[in-house]
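In the part that follows, the structures are each spelled out as structure tokens.
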Structure I
């Protein structure tokens, strides 16, 4: 079952890779527009290339999340709320893959957020915002009926944020050595 779960994850990841070119192009266009507006407002500002790069990555990441969680699904195709803990784990390799994919989806959130603001360089504020963002996605999925509103998704997304934060912390520590 482990091999089949891994195969399902790879197939699903391969499936959402098709959104990357669009998200990268649209994200870059949005980023360039924001940069143009900021430069117009304050032409003397310091470029701060690290912040600009992180902003671009955020925009691309958020577009990718929107494509995966909303726009890849038909409106009205899924509805309901599932409050049962760990019900999505199920018994099939496909259900296991969905749980793991929910974790993977938020790993970049946990890496990018501490790079954005110093107040998120501690685990609790970072994970709290990841959970809040996940709750927002679940609520929008419930309203648009483009996904089941599941407490498991929020827990797994929170776990993904925490794992991403740990990866950020490990990379940040290596950079300081």
Structure II
């Protein structure tokens, strides 16, 4: 559906131009459609079964029924330099020296860079709302997109898009 692709592009612009802490941009965006979306859906269901994790199957089915998925993430986001402790370390230098945790996502992350990601996601879904496009921010999409190599970002969320008579993302 060409309208959903256009909505995804406008959402990507909103994420890209959202305010960033200290004016430094570590936000990444990518639009998926077609076979990429179908492959993502299949892998989400498989991952949930393999790992025994709930709701990957449910979200995978939502993705399967979404013509477009927007990925929004952060990559190699350098700390803001405030030494605020929001990341759990007493200084930004400690954060930089820490060995990153590697799980569904790559940590540790500066709290302000994670806030930047949240603001970018909020800006993107605000645009979807203005366009009356059904959507839902899903962490499970990001987990599997990373594992599949659809992106190499450290922390990523996915936003599937749909335009039907009733949102497929609620009452699930």
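Which structure, out of I, II, was percent of Cα pairs over 29 Å apart derived from, given a value of 27? Derived from I, not from the others.
Looking across I, II, the calculation of helix-only ellipticity at 222 nm (-39500 (n - 2.57) for each DSSP H run of 4 or more, over all residues; to 500) that yields -25000 traces back to I. Looking at FRET efficiency 1/(1 + (r/R0)^6) of positions 82 and 138 (r between Cβ atoms, R0 = 25 Å, to 0.05) over structures I, II, structure I comes out largest. Each of the structures I, II was assessed by mean count of other Cβ atoms within 10 Å over residues 42-49; the largest value belongs to II.
Among the shown structures I, II, from which was the value 10.8 of mean count of other Cβ atoms within 10 Å over residues 74-81 calculated? Value 10.8 for mean count of other Cβ atoms within 10 Å over residues 74-81 corresponds to I out of I, II. Can you say which of I, II returns 11.0 when mean count of other Cβ atoms within 10 Å over residues 34-41 is computed? Source structure for this number: I.
Coordinate-derived values only; no laboratory data. Treat the numbers as computed from the prediction; the structure is a model and nothing was measured. Cβ atoms are built from the backbone, for glycine too; each structure is taken alone.
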